[in-house]
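Given below, in the form of structure tokens, are the structures.
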Structure I
Amino acid sequence: YRWYLGYSFLDKVPHYGTFSKNYTRRFHDTDLFEQIFEKILEIAIKNNLIDHSSLFIDSTHIKANANKNKYIKKIVKKDTLHFQEELDNEINEQRRAQGKKPIKNKSKEEYKTKKVSTTDPEAGYYVKGEREKQFAYSLHACVDKNGYIIDKHVTPGNIHDSTQLKPMIERLETKQMLPITLAIDSGYKTPFNAHFLLEKAIVPAMPYTRPKGKPGFFRTKDFIYDEHYDTYIYPNDETLLYKRTMPTGHRLYVSDASICRDCPLLNKCTESKDAIKQIRRHVWQDDLDIVEDLRFVDTIKKQYKMRSQTIERKFGDAKEQHGMRWTRYRGHDKVSMDTTLICAAMNLKKIAMWLIKGPVMV
């Protein structure tokens, strides 16, 4: 570190508190750290080290500097869907095509109870599967196929990945770095994200997701969707007819109870007391079907497999070599500052290696 900073072994180094004092007095509420990151990224771009034709987006959790047992329960307002406006427009467009009146936007406020840390209130309570429950932050990052971090931001750990794809793509568009193909994990596999990426002419590489449903019962994929007649066909060749479009963005299809009551497959189809089978199809399901078909293309398969060599490797290096497994700081701004400097340092190390030895494909 002395050599990099120009200090000899006899020179006095800055006091350890210098940075923290400067953060409070000079760096607070500035974009200085973002400028450092962007400047280093600019150097990589000028040296033709960035290839944004194929990009990889994912997130990783950073354990917060907070005791998981010290919290209060707080009632907070639920956030509206990040794509609510686009969804309302799509629903009303379909209703107009059917000769129906548009749905009026009803601003109904809903509330939920969440755990808020008394040590770091800006951290999010993170629960995933059987993993340890803890307060954490999430680093959302975008990496090119050469391993350079070209975009990143920090959110509380309880923010779902799927909500963060749109702002990242919009920032990439501002930087004129939109990819041709984009590999993302199953957490981003939603109808809106599929629709949004295809609208931007970006080819998504998404993984297989296991169908949900009760074991022993027919799943939605067992029913054939007839696009021409806008109906679903039973395994016994009967049909489910379209009934209405719900405010959630799902088109509701229902069966004829008089036919279902005598159907020999009823016990594998529904547990409804009225003997009515219902299927919900999202207004953007067509886009999700396209993504599902792309999953079988060889180039898309290779693209998705490269995640382990690109963004997952970056997260591993950040945690093992740069102490990003947990944070020493409290508060979103300080954690964001710390992760920004880590990302900038990782890019700087790669630039130094590539400019000395030449690019080596990872």
Structure II
Amino acid sequence: VGGVGWAVGLLRENPPDYDAAAELAGDVGAGSSTYTDYDLTITGAAEAWLADPKRQDQPWAAFVSLVSPHYPLTCPEKWYSMYDPAEMDLPVGYGAGLPDHEELRNIAAFFNYGDYFDEQKMREAKAAYYGLTSFMDHCTGRVIQALEASGQLENTVILYVSDHGDMMGDQGFWTKQVMYEASAGVPMIAAGPGIPAGGRLATCTSLTDIAATAREVCGLAEDAVSEGLPGESLRRIASAPYDETRSGFSEYHDGGSKTGAFMVRWGRWKYVHYAGMQPQLFDLEADPQEQTDRTMDGRNDPEVTAALAEGDRRLRAICDPEEVNARAFADQRRRIAELGGEEACRTAYVFNHTPTPDEQDQMREGSPL
């Protein structure tokens, strides 16, 4: 936004009070929002682009970016009414309090959603999120229909991915910021030539696999640059047996966090490294809802000890977490200074979800949102 973005997220060493959670809770319900309006505009633009005769002339690629489901949890009535709040289940771990971890409590204190989501609001929020997911499915379906109408459905590789999930109150958290599956385990769906239809595979994949898939689909030979990049073609992964040795990776250095978080997944295990703090370890096979941190109860268990060592080994094969953590803070300090200091970051471009382009124009002109 305005070439600056969400500057308050830079203030990790001296975080200010952040009260946007109240607004996010207040937005829950039926209706349209700038986000759903934006998604409908993008969907229409994609339909028109695919219908253009130019698409028949040469190979093409399209990136169709929909925002839903996302805060604000304001959902058009047609889709909101598909889900009854009274039938929604309460979050995982509801009533049990926050996990016993220093960094998770830091994040929860900054994003204090729990102060504004009572049981009824939780159920309404989940119904709205599901409704927005169905709304997004509708938009995606329109794009697929336009592709089919163009006669190119059967020779087009389609990837459906996301940047993050949503905790929806599980473990006491809303939105993202944490390494639990609801947040970090994003969708990865591939369809088209070279991809087995109707298959489901548990092999870990990452967003870095998209570039490798694009290179492979386009028939590009590996070169010195691409050989050094992470990722593997999703077409090859989808056609191979389950590979429990493959690592999934994620990291977080944004608002609310006092240190960098690094997650590695493989097989049944998830290892979360917090620079300078106690790690976490979850057995996703025995505990898919991640309610038992094995570092708390299994330090004398040889299997847990081995998994912790393997997680640390896998992480350090990807990066040096302490070095990356220090580099992130140094870069953020530099950016804070460039923007005019901490006070400027507290007051410039304050928002609780990224404004759409029209809203950004209003912000630049000084108009209220």
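Things worth noting here:
- Per FRET efficiency 1/(1 + (r/R0)^6) of positions 58 and 282 (r between Cβ atoms, R0 = 41 Å, to 0.05), the highest-valued of structures I, II: I
- Structure (I, II) behind the derived value 2.9 of distance in nm of label points 7 Å out along Cα→Cβ at positions 122 and 138: II
- Comparison of I, II - label where Rg/Rh (Cα atoms, Kirkwood Rh), for residues 98-201 alone is highest: II
- Origin of the derived value 16.8 (mean count of other Cβ atoms within 10 Å over residues 26-33; candidates I, II): II
- When P(r) over Cα pairs in 10 Å bins from 0, in percent is computed for each of I, II, the one that comes out at 5, 19, 29, 30, 15, 2, 0 is II.
- Taking distance in nm of label points 7 Å out along Cα→Cβ at positions 298 and 322 as the criterion, the highest value among I, II goes to I.
- Structure responsible for -11500, with helix-only ellipticity at 222 nm (-39500 (n - 2.57) for each DSSP H run of 4 or more, over all residues; to 500) calculated and labels I, II on offer: II
- Of the structures I, II, the one that 8.2 was derived from, the read-out being mean count of other Cβ atoms within 10 Å over residues 2-9: I
The numbers here are math on the coordinates, done by the rules we state, and not lab data. Since we're looking at a predicted model, the values are computed, not measured. Cβ atoms are built from the backbone, for glycine too; each structure is taken alone.
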